[in-house]
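None of the figures in this text is laboratory data; all of them are computed from the coordinates on show. Just so it is clear, the model here is predicted, and its values are computed rather than measured. Cβ atoms are built from the backbone, for glycine too; each structure is taken alone.
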Structure 1
Amino acid sequence: MFRIVLVEDHALTRAGLRTALAAAGFDVVGEAADGSTGLEKIQELRPDVAVVDLGLPGMDGIELTRRIRQSVGSTRVVILTMHDLDGEVLAALAAGADAYCIKSNRTDDVVAAVRIAAEGGAYFDPAIAHIVLRKIAGPASERPTDSPLTPRETEILRLIADGTGNAEISEQLSIGMGTVKGHIRDILQKLSASDRTQAAVVALRRGII
């Protein structure tokens, strides 16, 4: 059973998340309403996942994430926010967040994100993932020499990060749909990713795109 700490300043939201996570089989071992208290609990309890509200009083969710990464590296971080602003998502990713969820989504989506993070994956809300990845993808020339991907796979992954579908990729690169699907299958395998979005996030965090 994965152990969770909730850091959320709205009591009603915190209660709803606690109930949903418990119903999904998670063990909510601690809660806090501000960043400083949350950091103390996380350092003390060392949970598998910290669910962190971005707009916390005092120490905000970005700074809290950064400090969690520095002091409790094994704890995964799921960011919650009311906003889908690119700058905030970029900051969360740079601080070391493993997942980013919009509060207006269904609670089931947040629970799913927590599970993905707890199991070692990365999750960014599909509504914002391709926007963020497009903004922070650098020039192809910056691809590390130790990248596991071929130049063609990197090109396809950049198109995925830009929100391009398989049919469009096939047309833009003048290759068959079967070839596109084969490249994507190889990309997922090489990056140990479960889907296209996770592959793009993993590649981004490793500096591949």
Structure 2
Amino acid sequence: MTQEESVVFVIDDDASVREALEDLLRSIGLRTELFGSAQDFLESKRPDAPGCIVLDVRLPGPSGLEFQRTLIESGIRLPIIFISGHGDIPMSVRAIKSGAVEFLTKPVHEQALLDAIQAGIERDRIRREEEGVVAELRDRFESLTPRERQVLTLVVTGRRNKQIAAQAKLSEMTVKVHRSQIMRKMRAKSLIDLVRMADKLGVSTTKA
């Protein structure tokens, strides 16, 4: 994704702040979407593109920190840059521990904000790429037969063919055939490659 394809969501109940941030971000070619409340953001249809959220800590209704928790619980993993005119250290520590990119106090230094936004977009871009890889691996895993999945779970723990055969009640030759099919369908170049794939899919690679 290029910078022009990225989007920054600005959530602040102060219209003048929203407009100032929009002018700043558009001046460097960043697309922006503005919201006066967290609820407006949740009800919007968001573009499928890397991005981040610039979020005021003190919003009408639930606070920005409470909204951060709502996003996490909803599976919305857009990086957040908090801005606040009344921030304190405990508040900023809580925000960062919950995954925020940065916690900036108003009046916000423009370059500090831009740096944080670029870091947030890059973090989201990497996350999206990793999720794409996992989704493709999951499709490959789903193409395996139930027996091949069973053999895969044993192969990635380092068991030898003979051990797998005994545990799965198969002949060694059948295990070899399944291993060959698994490597082909998963597009794994080596056992180490297959183990890494299994790890990304959450398949245990530890021998019980």
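When you work out Cα Rg over 2.2 N^0.38 Å for each of the structures 1, 2, which one comes out largest?
For this comparison of Cα Rg over 2.2 N^0.38 Å, the top structure is 2.
Quick check for you: by distance in nm of label points 7 Å out along Cα→Cβ at positions 91 and 147, which of 1, 2 is greatest? Kindly include the intermediate steps, with their values, before the conclusion.
On the way: 1: 2.9; 2: 6.3.
Evaluating distance in nm of label points 7 Å out along Cα→Cβ at positions 91 and 147 on every structure, the highest lands on 2.
Of structures 1, 2, which gives 2.2 when distance in nm of label points 7 Å out along Cα→Cβ at positions 19 and 51 is computed from the coordinates? Present the calculation step by step, with values, prior to reporting the outcome.
Numbers: 1: 1.2; 2: 2.2.
Of the structures listed, the value fits 2.
Which structure, out of 1, 2, was distance in nm of label points 7 Å out along Cα→Cβ at positions 171 and 187 calculated from, if the result is 1.8?
Structure 1 accounts for this read-out.
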